[in-house]
Structure 1
Amino acid sequence: MLKNLLKKIYNHEAKNISLAALILSVFSFLSFVLGILRDRLLTGRYGLGNELDVYYTAFRIPDFVAMVLMTGAIGVAVIPIFTKNLIRSRKEAFNYISNLLNLALVGLIIICGILFIFTPQLISLIAPGFSGEKREITTTLTRIMFLSPILMGISNIISAILRVFQRFLITALAPIVYNLGSIIGIIFFVPRMGISGLAWGIVLGAILHLIIQLPTLFKIGFKIQNVFNFLDKEFLLTLKLTVPRAIGLAAAQINLVVITIIGSTLIPGSIGVFSLANDLSLPIIGLVAIPFAIAVFPALSLAFSKGDKKEMLAKFTSVFRQILFLIIPISAIAFILRAHLVRIAFGAGKFDWSATKLTAACFGIFMLSLFAQGLIYLLAKAFYAMHDTKTPALISIISIASTAAFGYFFVWALGFQNFFSILLSQFLKIEGMQNLAVVGLPLAISLNAVLQLFLLIVIFKKKVINFHTKEILSSLKKVLVATFLTIFFTYFVRQVVGGYIGEKTFLTILFQALISGGLGFSFYLLATYIFKSPEVKHLKNFVLSQVGFLNGKNKK
């Protein structure tokens with residue numbers, strides 16, 4: 001039975017965008033839930049303090065390498081080139097991938113080896129506020145984590161290829177086993193190794209991320225070949241497409257580095273507060289925006305390759321509206337329930353009410369800009385499908401300066417009592433908090449995301465003349481009105497349910513959040529149905545069309 005189940009998982013194909021998005025949404029959400037469980041275990045063990053600051057700071061450089069050199073940069077270049085070769089010949093396509101994997105492995109080992117040597121200097125650069133033992137521990141964890149980008153880089157290239165063959169299920173499982181590895185590190189490695197066990201858990205997760213995809217890769221006919229051709233024209237084209245994207249991703253990662261630099265100068269726990277709030281916001285993006293953007297990307301690339309820009313724009317507009325339809329009300333409901341969600345996610349052990357309020361404030365700021373963060377993924381994919389990696393890269397570079405400017409300004413402005421700090425603390429209900437300046441970190445990221453989205457839309461409209469502006473605005477108007485009504489309804493339900501609940505325990509807080517959030521989103525769907533929003537019908541038809549799949553009756 002288990003063997004048959006594994007066979008179905010490895011061989012499963014998702015032959016339409018909606019099904020692919022469903023698979024990616026569900027499993028991305030499960031992966032993020034495991035990520036939140038990991039964070040809950042961390043906060044329960046360490047609370048807000050130096051240990052969390054060390055852990056999240058140690059991530060920065062290895063994540064920088066993985067994201068810039070492989071995960072996004074190469075992955076974006078690989079799909080269009082591999083698809084083009086696959087149309088001509090499967091053999092040519094697999095030869096290209098073999099060469100790319102071999103060269104990538106060698107390149108990553110060399111790069112991570114060099115960074116391993118200079119890790120102490122790098123930590124001093126990105127965490128100037130760390131000193132003594134705190135800096136030494138961060139250096140140790142970072143060096144261990146350098147094994148992760150090597151494994152994840154190769155694994156994410158494989159994920160890109162499997163998505164071309166519509167093997168979305170197995171690629172969606174990979175992040176889940178990655179998070180399981182980090183959880184194993186916290187539960188089993190830390191008691192035996194100390195805090196370095198956290199880093200070894202990350203390495204274990206990367207190993208599992210790679211191993212779980214290999215059977216499907218070989219199943220589609222791929223074979224490892226001993227080829228190292230630096231002058232291969234397809235490899236050179238990959239580099240050509242990758243460099244602008246790498247610059248863009250480097251800019252995005254530098255934004256986080258800037259936040260880390262600023263956060264390291266604040267009181268202990270500031271980097272932890274920002275990271276926890278950011279992690280808690282990721283499930284919403286992972287549930288809505290990222291899966292749709294990933295699922296539609298091959299279709300956008302194929303439509304552009306065929307010269308069918310009308311079809312490409314139709315698919316883009318449809319997904320654009322679907323993301324707005326879902327992410328705006330969900331983020332609004334999450335803002336109303338921010339303290340509940342933070343308490344549910346992290347409220348254990350040493351994570352006290354003061355930490356909850358501050359993390360909830362940062363989380364609330366992220367919710368205000370979540371629509372922008374979600375749509376940036378889709379806009380970027382649309383540019384990549386048109387083989388334009390330069391535009392997103394340029395805008396990302398601009399964002400470095402804006403993030404630094406926003407970050408330093410808001411931290412300064414919130415560092416003393418003034419009209420802005422008083423108004424913001426009252427809005428977020430954190431009056432009297434000592435570390436109010438940390439709220440400036442998510443505020444900088446959020447404002448920067450809105451700026452990036454605005455610039456991307458302006459340039460995309462110039463490249464695509466027949467942009468469906470009226471259609472999108474008409475849909476957005478209904479979404480905003482329905483969301484506005486949903487906010488009041490959700491708040492009312494929260495207060496009523498809270499009034500009937502006695503002691504605030506994990507289960508009662510969870511119950512209050514589920515009832516308030518569930519009824520709130522149901523109210524939103526009813527409101528948009530009354531407003532005759534077309535996305536409601538699309539959502540209904542999609543759910544009904546997938547009943548057979550969920551019941552195991554879906555056939556190829």
Structure 2
Amino acid sequence: MAKILLVTDNIDVKTTVQTSLLTHEFLTETDDTVILDIMKVEAPDIVMLESDNDIDLKNIYRIVKNFQTIIMLIMGEKDFPPEVIANAHLFVSKPVNSGLLKSTVEAGLKARKTLQKLAKSNQELANSLYQLNVLYSTSSQLAGSFSRNKLVDVMNEGIDKSLNSNVSCTLSIKDDKTPVLLINSNYKLSARLIEALKLRAVLNYKNSGIDTTEMFTIDDIQVEETVKYSINEYDFEILNYHKLLSYITVEDKCYGYSEIFREKEFSSDDSKCFQTLVNQVTLPLKSAILYQEIAQKNIELAKLERLKSEFISIVSHELKTPLTSIKNSLDIVSSGKTGLISEGMHKFLDMAKRNVKKLSRIINDLLDMSKIEAGKMDYSFELTSVVPVINDVTMNLSQIALQKDLKLNVRTPDNLKKVYADTDRIEQVLTNLVSNAIKFSPNKGSIDISAKLINAKDINVEDCFKPQIDKLSGEYVQVCVSDHGIGIAKEDLVHVFDKFEQIENSLSREVGGSGLGLSIAKQLITAHKGVIWCDSVLNNGSSFYFVLPVAKDEENND
């Protein structure tokens with residue numbers, strides 16, 4: 001049954017129409033003010049205008065055209081205004097034929113129903129497209145964010161845009177483990193409704209059926225409320241609205257939930273959109289949790305590293321002072337100034353002096369590493385050649401080498417290009433490399449120390465050192481120290497320059513050491529814009545190399 005508004009003052013037309021359309025509800029009116037009220041309240045499906053009367057049909061048409069209704073004209077002797085004819089939907093002529101009128105009305109109602117379905121479908125399609133756009137936008141905003149709080153804010157913004165809920169409640173466990181109930185609503189919530197929602201939050205969280213990361217009570221929950229309009233207030237009636245609920249989970253652990261309330265019923269598309277928006281948070285939330293854990297671990301590690309460096313620095317300084325006194329005392333006793341010394345006493349004094357020297361080297365290594373890590377190592381760069389440094393180190397260590405019947409072979413070219421370097425630091429590096437070669441070489445062997453000019457593209461290294469070498473370009477001076485000692489396994493090469501690292505074997509345990517020498521050497525060479533590396537064959541010797549960039553002045557002299 002349809003509602004029909006008939007605008008006529010003709011009794012015959014009114015009678016004919018009503019008797020022809022008995023199954024429909026009729027209203028008859030001619031006053032334009034009353035017609036406007038009828039259109040607003042009754043919303044008739046068809047408005048029939050009859051031409052043969054003294055009514056201002058043009059004005060009435062302007063009223064009814066603003067409503068979704070079918071306009072039907074009953075054509076008589078008088079003409080309708082052109083704009084009315086141009087925009088009318090149905091037409092019948094007088095005298096009105098009952099059968100034709102009835103079939104015309106039914107066809108019009110059927111067409112209107114079809115158009116309404118189409119309009120509804122178009123509206124649903126437009127709504128779906130809008131929700132898809134919101135989902136895409138939300139997904140883009142979620143990507144790359146490592147803040148749990150920001151992720152939840154983006155999710156809530158997407159829910160608010162796409163679902164037009166009256167109230168949305170999101171329980172989120174913040175970075176500091178505080179449970180927060182985020183409430184977005186059209187109107188302000190009463191105090192007792194907020195308490196009810198807090199209780200609901202505790203119950204929903206506990207009843208999730210998933211492992212919860214934190215347990216809490218109503219008193220623990222903080223509320224953050226956002227209100228769009230303050231002209232009204234929601235109370236308990238909101239709990240009777242239609243609801244959607246979805247949990248925020250990562251790897252079977254619950255990190256909160258989102259629940260929305262709406263007076264208008266949710267469609268299946270609405271439900272899918274809501275679930276998708278909440279689920280979209282899962283992957284970035286997992287990344288955010290991992291990122292925060294790593295960041296916290298890094299803070300803790302940095303603190304431990306700082307404490308360790310401070311401890312090493314303090315202990316090293318505290319040890320150096322008494323060690324100097326011990327060394328001086330041993331020198332005085334060894335000189336005989338305190339009395340005659342027997343052969344047996346000389347033996348033990350020499351042993352003590354050797355261990356003092358060894359301990360002094362370890363302390364100096366610790367102090368150097370502490371300075372390097374604190375960025376307080378002093379350098380004095382100058383234009384120099386590495387050849388005199390090689391000769392000095394060879395001379396200084398020749399006696400130690402002779403104790404193991406080792407021969408130090410030096411090969412350096414004439415007129416080797418110069419580098420900008422701190423000769424004391426380069427001597428420290430080279431001394432460490434040659435000392436290690438002596439320590440780890442068997443008796444009656446040889447150690448080769450060489451220097452040459454090389455281009456970065458011609459340097460060949462093991463895979464673990466290639467990333468460093470690939471950064472180099474141009475000419476370099478290469479220094480190499482090769483021995484025929486115990487060697488290093490290929491899988492251990494990557495760890496050779498790590499702090500406190502000594503490759504595990506019987507000889508390394510025997511000779512001991514701080515495990516800092518090569519790490520310090522690497523830091524010193526890096527400060528010279530060079531690179532240090534090694535290659536080795538287990539039980540067949542090792543070769544340690546470092547390169548320093550040729551000074552620009554030397555390059556321009558070519």
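FYI, it's all coordinate maths here, none of it is from the lab. Given the structure is predicted, the values throughout are model-derived calculations rather than measurements. Cβ atoms are built from the backbone, for glycine too; each structure is taken alone.
Looking across 1, 2, the calculation of helix-only ellipticity at 222 nm (-39500 (n - 2.57) for each DSSP H run of 4 or more, over all residues; to 500) that yields -16000 traces back to 2. For the structures shown (1, 2), distance in nm of label points 7 Å out along Cα→Cβ at positions 149 and 309 is largest in 1.
When relative contact order in percent (Cα under 8 Å, 6 or more apart) is calculated for each of the structures 1, 2, the largest result comes from 1.
Which of 1, 2 yields 6.7 for distance in nm of label points 7 Å out along Cα→Cβ at positions 109 and 293, as computed? Value 6.7 for distance in nm of label points 7 Å out along Cα→Cβ at positions 109 and 293 corresponds to 2 out of 1, 2.
Computing mean count of other Cβ atoms within 10 Å over residues 125-132 across structures 1, 2 gives 14.0 for structure 2.
Once percent of Cα pairs over 27 Å apart, for residues 29-220 alone is computed for every structure in 1, 2, the highest value turns out to be that of 2. Source structure of the calculated read-out (Cα extents along the principal axes in Å, 65, 61, 54) within 1, 2: 1.
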